[in-house]
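The data blocks that follow each hold one structure.
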Structure P
Amino acid sequence: MTSVDSLEVSVSDKGGLKRELSFQVPAGAVNQALDGAYAQVARSAKLKGFRAGKVPRQVLKSRFGAEVEGQVLQKLVPDFYRQALAKADVEPLTNPEFGPFELTEGQPLNVVATVEVKPRITLAAYAGIALTATDPGVHDDDVAVAHRSLREAMATLEPAPDGHAAASGDVAVIDFLGKVDGVPFEGGEAKGYSLSLGDGRFIPGFEDQVIGHKAGDRFDISVTFPEDYHAQDLKGRDAVFEITLHEIKNKVLPPVDDAFATQVGDFADLAALNGTLREEIRAKRESDQNRAHRHEVFVKLAEANRFEVPEAWIAEEIGNIVDHRRRMAAVQGQALPEPSEEEKAQLRDDAILQARGRLVITEIAKAEGIEVTDQEFSREIARLAQEYQRSAEEIMQLIRSNPAETHRLGEHLLKNKVLDWVIAKANVTVVPRGGNESAG
């Protein structure tokens with residue numbers, strides 16, 4: 001193998017972060033690789049009229065030449081490319097694009113590789129970033145809101161008194177038939193449907209027009225489907241629903257006492273339930289605050305460090321953003337529309353921010369010696385296993401079998417670890433949260 005010192009490499013600046021590396025694989029290395037490849041083919045080739053291992057080189061070349069050359073290029077080019085990078089002291093951030101190859105026995109192999117390189121980064125100060133946090137303390141009214149949610153889940157229904165007008169909080173049992181331009185549409189009809197009034201789960205304005213009516217009433221309501229409605233043919237359309245109100249039921253919420261606490265779960269009394277609710281509310285607020293701080297710090301780091309980023313990374317980030325938006329649209333039963341020119345420009349700006357932030361995170365990790373430990377990686381695997389209800393071994397095997405996924409998870413963990421480090425060094429101003437007393 002040719003030593004790095006003897007390899008001649010030229011580097012051309014192609015504008016921006018693009019660099020073109022040119023070097024030669026020596027003829028001796030080419031011949032050695034070809035000899036080895038043909039020897040391997042000769043041992044396994046079975047050609048009529050020739051004994052195994054005795055097929056002439058020229059015959060092998062005419063029959064297997066293209067395959068052998070491909071194998072030789074796959075071996076030689078990556079090996080010498082790595083040597084060329086070391087010799088030229090080039091740190092690429094993208095995979096190389098190679099020019100055409102002309103492999104000739106007895107001749108050196110000319111290689112031209114185009115890459116985008118790491119920009120020169122002088123990190124802006126990242127310790128002492130100013131952040132604001134809301135006090136995560138839990139007040140009595142926060143616990144009361146949690147009580148309300150639990151009481152709703154445990155509510156029973158009883159028939160409303162005769163003559164009772166439907167009100168928010170009631171359940172109305174209705175038949176409905178929806179029409180657009182006088183024609184019924186698919187999914188617009190139901191009988192004996194229990195509609196919880198005030199939940200806002202139906203088309204905007206639907207529940208409001210049921211409120212005030214009494215059992216036995218027949219009436220029409222008019223609504224307009226939202227522009228983001230999941231059914232494409234109903235978006236923004238006006239519709240009329242024929243309603244028959246059969247019955248009104250009142251929700252009966254259980255009282256908040258020790259018996260209520262024992263019904264909710266394994267709690268000795270109401271005080272024990274309230275203690276757990278306070279812990280859960282506080283933990284969620286702290287988690288939400290940390291998530292918001294991570295996003296804020298990432299944006300601040302990216303904006304504070306202005307440098308050129310590789311076009312390949314920008315394209316990758318645009319793809320990631322579009323894929324995420326497409327998945328979100330699919331969940332809502334919608335197709336992602338073609339972006340306008342203005343949206344495309346914003347998409348590129350967002351992608352540049354993400355790409356720049358990735359590089360800054362990497363540089364801070366190097367500067368501060370921050371690394372993801374095996375224990376942290378395993379802990380994340382365990383969390384994913386619990387989230388997806390799979391075994392940790394299965395999740396680990398799925399990730400380890402895909403190098404790109406392994407890299408993505410490692411990069412994700414490193415990003416969060418660096419961001420948490422920066423947050424721990426930040427100047428955080430805590431502002432009070434509104435609410436009644438008894439914060440905890």
Structure Q
Amino acid sequence: MTGRGGGRTVASLTGALLAAHVAAHIVLSASGGTEPFGLLPLLLLAANAVVFLLLLTGRGEPLLGGAVMFLVAAHAFVGDLVAPDALTSGAILLVNVLVVYVGTKVARHLPFRFLAAFVASYFVLYATFVLLLDNAEALFLLFLLLLCAAARSFRLLAYFWALVLAFTFFQPFAFETLLVSWFALSAVFGARGAARAGLAKVFLGAGLALLTLVFFPVVVSVLGENLLNVGNVLKDARVRAALALTFETAAISTGVLLAVTVPLAYGISRLRFPGRTVLLSVIDLPVVIPQSVAGIALISVLGRNQYLGEFVHGLIGVPVDNTRLGIVVAQVLVSLPFLAKAAIAAFDAVPAELEAVARTLRTSAFGAFRRVTLPLASRGILLGAVLAFARAAGEFGAIVILAPTPVTAPVEAYTRFLSAGAAETAPLVVTLLLFSFVMFFLLQTAIRLLPAGAAGEGDAR
């Protein structure tokens with residue numbers, strides 16, 4: 001009984017829709033509102049009649065069929081009249097039929113939130129491309145097709161809206177915006193953690209949004225530059241020499257820091273002594289003082305006309321200012337906090353009791369440090385070394401005052417900017433950005449590929 005009653009209800013409603021369609025066609029034809037024997041009005045009327053017969057014989061889904069009949073009737077008297085031509089009218093109808101079909105499938109097979117997101121997306125697209133923008137109906141239809149393809153997943157919907165926003169509101173940086181936003185969305189949706197990591201994902205998304213705003217100019221600079229110009233820059237002997245010198249001096253300064261700060265950090269971590277807070281403050285000092293001030297302080301003490309500078313010159317035969325030695329000294333000063341603080345934190349994370357246990361096995365204090373503490377703290381130390389290397393390679397303020405020659409990459413970029421302007425310097429800037437990214441990425445990857453026995457405190461535990 002219920003099935004028969006439901007069938008009679010469907011037949012009554014769809015029959016009423018067909019009768020209303022026929023009556024409206026007759027009335028509009030008599031009043032001159034539409035052509036009585038126009039091809040498209042007759043095709044739409046025939047389509048509704050076919051759908052009605054299919055539903056009447058039980059060969060179609062009642063909800064989908066009724067929605068399609070209503071859509072066809074509405075298009076016959078509204079959509080067809082506002083469309084600029086017959087081709088556009090047919091495209092609008094077909095796309096909207098697809099939207100109705102996808103909407104019914106979403107409603108039937110997915111939770112209600114997917115249907116709500118789908119419907120809301122449809123009306124936002126309509127308001128944007130039909131009501132707000134001029135001559136954007138073709139984009140409206142294109143984005144509707146993409147919306148139908150993305151309706152089954154919130155992740156796909158997020159990618160879809162990133163695409164819409166990038167190519168609608170962020171011209172002429174649409175591609176750059178799309179790349180950055182898709183990277184951020186991939187990170188958020190691909191993040192894995194504890195069973196309840198929703199809050200962490202929210203924080204990750206908010207942080208990535210802020211980073212996107214900060215680094216967007218860098219992305220635009222890199223992607224907007226012609227690769228041929230970058231290749232021409234790399235052919236310049238001065239640029240290659242500056243890059244080689246930057247890599248060489250940064251590696252030397254990082255090696256010096258490893259030799260000096262690792263033992264110092266171990267002592268600070270394991271001991272409490274008068275002046276410890278002062279020493280930690282002094283280590284942090286290069287982070288907060290302007291780098292130009294650091295350069296002035298260095299040249300005031302180590303310059304050729306200064307007592308200490310003359311002493312070093314006489315001792316080793318090489319002056320500090322305007323030499324590779326001066327570059328290394330400036331890089332060591334500004335990079336010191338990055339390695340020292342990371343090493344102290346890494347040693348703090350290794351329990352001192354492990355060393356005590358090793359000492360009970362008749363190993364020396366240095367043996368316990370070398371075989372137990374140092375391997376467990378290695379990842380933290382190496383991460384600090386990566387930061388120190390990057391900071392040394394990017395130093396400009398102290399170097400340009402203490403040792404402007406020989407020329408490092410940052411000094412070369414600044415010199416070209418002063419002589420040629422921003423437009424002529426852009427290829428070099430992009431080259432330095434790519435060089436820095438590749439160098440830093442390789443260093444980070446190398447640390448992650450450390451064997452498990454020396455991976456660091458987190459992996460060891």
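Once FRET efficiency 1/(1 + (r/R0)^6) of positions 26 and 338 (r between Cβ atoms, R0 = 41 Å, to 0.05) is calculated for all of P, Q, which comes out largest? When FRET efficiency 1/(1 + (r/R0)^6) of positions 26 and 338 (r between Cβ atoms, R0 = 41 Å, to 0.05) is computed for each of P, Q, structure P gives the biggest number.
Determine which structure produced the value 12 for relative contact order in percent (Cα under 8 Å, 6 or more apart), calculated from the coordinates; the candidates are P, Q. The correct label is Q. To test your reading of the models, identify which of P, Q gives -16000 for helix-only ellipticity at 222 nm (-39500 (n - 2.57) for each DSSP H run of 4 or more, over all residues; to 500) when calculated. The read-out comes from structure P.
Here distance in nm of label points 7 Å out along Cα→Cβ at positions 74 and 130 is compared for structures P, Q. The highest value is that of P. Structures P, Q were shown, and distance in nm of label points 7 Å out along Cα→Cβ at positions 122 and 250 at 5.4 was computed from Q. Among candidates P, Q, the computation of FRET efficiency 1/(1 + (r/R0)^6) of positions 98 and 226 (r between Cβ atoms, R0 = 41 Å, to 0.05) that gave 0.50 used structure Q.
Looking at FRET efficiency 1/(1 + (r/R0)^6) of positions 242 and 418 (r between Cβ atoms, R0 = 30 Å, to 0.05), point out which structure of P, Q has the largest value. Across P, Q, FRET efficiency 1/(1 + (r/R0)^6) of positions 242 and 418 (r between Cβ atoms, R0 = 30 Å, to 0.05) peaks for Q.
Assuming 50, 25, 11 is semi-axes √(5λ) of the Cα gyration tensor in Å, for residues 66-265 alone as calculated from a single structure, say which of P, Q it is. Of the options listed, only Q reproduces it.
Here the criterion is Kirkwood radius over Cα pairs in Å, and among P, Q the highest value is seen for P. Taking mean count of other Cβ atoms within 10 Å over residues 202-209 as the criterion, the top structure among P, Q is P, with the largest value.
If Rg and Dmax of the Cα atoms in Å, for residues 154-329 alone is calculated from each of P, Q, which structure is the one that comes out at 24.5, 70? Value 24.5, 70 for Rg and Dmax of the Cα atoms in Å, for residues 154-329 alone corresponds to Q out of P, Q.
Each value in this text was obtained by applying a stated rule to the coordinates, not by laboratory testing. If you're wondering where the values come from, they're calculated on a predicted model, not measured in any experiment. Cβ atoms are built from the backbone, for glycine too; each structure is taken alone.
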